[in-house]
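Values quoted throughout were computed directly from the atomic coordinates according to the rules given, and no laboratory measurement underlies them. Nothing here was measured: the structure is a model prediction, and the numbers come from that model. Cβ atoms are built from the backbone, for glycine too; each structure is taken alone.
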Structure P
Amino acid sequence: MDELLYMEINIRKFGENLQEISKVSRKDLIPVIKSSAYGMGDIEIARKIEELGINLVAVVDLAEALRLAQEGFNFEILILNGIRESEYKYLDRYSKLVVSVNTLEEAKRLVNYSFYRTIKVHMQIDTGMNRLGFTDFWDYYEALRQIVFTKGFILEGIYTHFTDPENLKTQLERFEPYLKQYPYRIIHTSASSTYPLSDFGTHLRIGADLYAQQVGNLKQIIKIACKPLVINKIKKGESVGYDRAFKAERDELIAVLPIGYSNGYRRSLSGFPVLANNKQYPTVGKVCMNHLFVRVDREVNLDTEFVITSEELPVGMIAKYLRTVPHEILCMFKINNIRYLK
């Protein structure tokens, strides 16, 4: 069935983005595939990651980690939020899970549970985000001491998360004393086009830039498009949509597209253009739950493809219009018909 509304994910471009960032940074990467890979589909994205031989990915919670672990991927899965005591049993079942330790209390609970079990951990340090991670050095030191002297633990890595580029130097200075306490094999920080690719650390933890950041040779991998349901002839003086928000000043052609705020196309995008026949057409009226109105011309018909976002109408452009960040735009779309190009 050829559905009118679809989202296309280019897996080949995703792989090229990974390789480009690795080449430029000269570091191993830790792809972040949380929130179903920013809405792109975690399983399909993970298959490409495994194909490229990457050894570690990051997700936000245990539920996301289990989805990947149950697929039998060869890479390890870092759980950024850490896990609750009631969830420790999954560490016995899935050897690829890696736990983020964020507090001394978490470390103590894991130590009490371990009893010669093999548990892989990364220590998270809060250097200014005030979200997750150790903020007190001596709490960290005690947690480190208990983990190091407990048999079964594999202390693999340590990491932090940057708040903004202006605060980068300060955060790195706060991070460095923690690094000196143990010879970590993996030292990673968040990375994006916002932050310089410095020589700091052994790995880069990278998220949204893999999917929709058109900087340098990086490519947007997502395209959302649809075909019109109808093309209505509107007479001068007639209105379109709720609250008669658009009133025709002349006879108009209005295409009704099968996308609305239930699909993540926000009402605040009223007036933002869509792309068809290599040119932009303005949306008009108020965005409905399942429909969008577009002022068109006679070049458009029911077989015309309207692009909501693509490399030619990028996510970054939508983000700028809404005064937000591309990450949020990626996560807001909810399209049932997803096609993967490999």
Structure Q
Amino acid sequence: MKEHFIGIDISKKTLDICIYNAVHNLPENYLCIANNLTGFKQFSKWLKSKKVDFSSVVVCMEHTGIYNLDISLFLEELSIDYVAVSGLVIRRSLGFARGKTDMLDAYRISRYCYLLRDEHVYTRQKSKNLLRIRELISERRNYIKRSVQIKGYLTEYKNKKDESSLSRYKTELDLISSFVKDIEKEILSLVSADSCLQSSYTLLTSIVGVSLVNAVNIILYTNNFTSFNNARSYACYCGVAPFGRQSGTSIHSAPRVSKQCNHLLKAELSQAALSASRFDAEIRLYYQRKIAAGKHHGSVMNAIKFKLICRMFAVIKRGSPFVKLGGFAS
């Protein structure tokens, strides 16, 4: 039985902590600690001083990437249940909110934790291998961005810049390419070191259009298919699932995808959909049929993204590689 609902406002150096109390008696239920191991130990001592049973606690915090990683791991060591929530979700749940301090933010998060106590799905941190893979994917993405910039420079200024400048750009591009290859090798070695990750990766890459980046992305963001129950939920997260707008008799808009999504995943899925529309006979025929029927290219590509997501969830659920039913289509 959960009895204590704690909100943590996270920043780079400090954590502001508040235990929810309807009386709004903040000073007695508020603590500010350093965002490090010393502060975490102070937090656990503070809970013990209040005779709080760890099994009766739910902690809620904003999802802030690297800044909430250490406290999340510490909570798991203490077997304290916690939820990491998008800051946007918490802000939109506040209604009219006046004033802003770290103490007040911590209270508001604790109140959110209390009000939605029956709906929480507790968060669990990824394995060490997945955390390292996440870092490598981020590093790879930065190198790819830089390589795109350099290729743009080489294309635009090949006849205008000095040869020495172009030579340095080409050298940097070659160096980035070697870094990307090294990163991909390290990712594959980490995947192969974990039998569960290796099994999922092998199944996912059996799908035409899904290669290293998209396979690793879906493993990362679903925590190896434990954070999302079905393909539609993940499609919604990626911004692929369309939503309609209807009100009374005057508003009836066509379903559209939402901009509130993970744009990085959506962009990577676009590359997978493009590849599948070229090299998968079944999807190629689907694309041609829809275009001939007058559908917009973007709408058809979005449908292909959803098909790929459904295929990815299907092969994992079934536990067998993708079967190319349209392999003999022409």
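Given 14.8 as the derived value for mean count of other Cβ atoms within 10 Å over residues 109-116, which of the supplied structures P, Q does it correspond to? The correct label is P.
Can you say which of P, Q returns -0.37, -0.68, -1.07, -1.18 when log10 I(q)/I(0) by the Debye sum over Cα atoms at q = 0.07, 0.10, 0.14, 0.15 Å⁻¹ is computed? Source structure: P. When relative contact order in percent (Cα under 8 Å, 6 or more apart) is worked out for each of P, Q, structure P gives the greatest result. One of P, Q was used to compute FRET efficiency 1/(1 + (r/R0)^6) of positions 85 and 149 (r between Cβ atoms, R0 = 30 Å, to 0.05), and the result was 0.90. Which label is that? The read-out was computed on structure P.
Using Kirkwood radius over Cα pairs in Å, for residues 69-164 alone as the calculated read-out, with 13.7 as its value, let me know the right label among P, Q. Answer for the origin of the read-out: P. A value of -18000 for helix-only ellipticity at 222 nm (-39500 (n - 2.57) for each DSSP H run of 4 or more, over all residues; to 500), calculated from one of P, Q, originates in structure Q.
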